[in-house]
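Below: a set of structures, written as structure tokens.
Here, each number is a calculation from the coordinates, and none is a lab measurement. Here the structure is a predicted model, which means the values were calculated and not measured. Cβ atoms are built from the backbone, for glycine too; each structure is taken alone.
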Structure 1
Amino acid sequence: MILAEPSRERRQALLEAVPAEFRDQVRDHVETAFAKVQAYRRHRADRQQLAKEKPPAAPRREALNVTRYSKSAPEVGNRHLAALRSLVGGGHGG
């Protein structure tokens with residue numbers, strides 16, 4: 001109840017209303033809980049800030065230089081296919 005009170009003066013009045021034999025224990029509980037609430041609020045604010053930031057870019061890979069490879073002529077490929085077909089003995093009519 002003390003932590004839920006937004007007014008500092010009202011929190012102090014509620015703490016003073018606690019019986020004297022429990023006041024130190026209640027004060028310790030309130031201080032501990034308040035520290036936990038503050039730590040949680042800092043954590044949430046930090047996470048919110050991190051969510052707004054953009055992650056670092058991944059390192060770029062070296063791209064393959066495709067232009068240095070020469071294209072094969074279709075007649076060379078057809079000649080190799082014909083040689084393979086003759087080895088297999090396939091007369092597929094092509």
Structure 2
Amino acid sequence: MAVLTVRLPERLRRDMRKLRGINWSAVVRDAIEARVRIEEVRSERDWDRVRAAARITNSIFGQIRSKYGHIDYNSAETIRYWREKRYART
């Protein structure tokens with residue numbers, strides 16, 4: 001088993017010592033394991049939802065193109081513009 005070192009405020013460490021009989025290693029291990037499971041679920045993509053969103057996006061784009069014709073728009077340029085504006089050093 002691997003060893004993990006954690007720094008705690010002294011006040012918290014004193015409070016932990018008052019609570020005898022608690023296996024703090026097990027508490028921390030369980031908390032970390034639970035968090036890992038949460039992050040794994042969050043990072044998984046729901047591919048059905050991704051495909052549905054892509055269909056909706058393509059439909060909207062098709063409607064706009066049929067109404068207005070060819071659209072000369074580069075979203076990367078717009079994103080770059082606003083990022084530069086937001087993070088520009090003044």
Exercise. Work out mean count of other Cβ atoms within 10 Å over residues 7-14 for each of structures 1, 2, then name the structure with the largest result.
Key: 1
Self-check item: Highest-scoring label, criterion being Kirkwood radius over Cα pairs in Å, for residues 31-78 alone, among 1, 2
Solution: 1
Exercise. Match the computed value 294 of volume of the Cα convex hull per residue in Å³ to one of the structures 1, 2, and report its label.
Key: 1
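Assuming -23500 is helix-only ellipticity at 222 nm (-39500 (n - 2.57) for each DSSP H run of 4 or more, over all residues; to 500) as calculated from a single structure, say which of 1, 2 it is. It would help to have the intermediate numbers written out before the result.
On the way: 1: -20500; 2: -23500.
This value belongs to structure 2.
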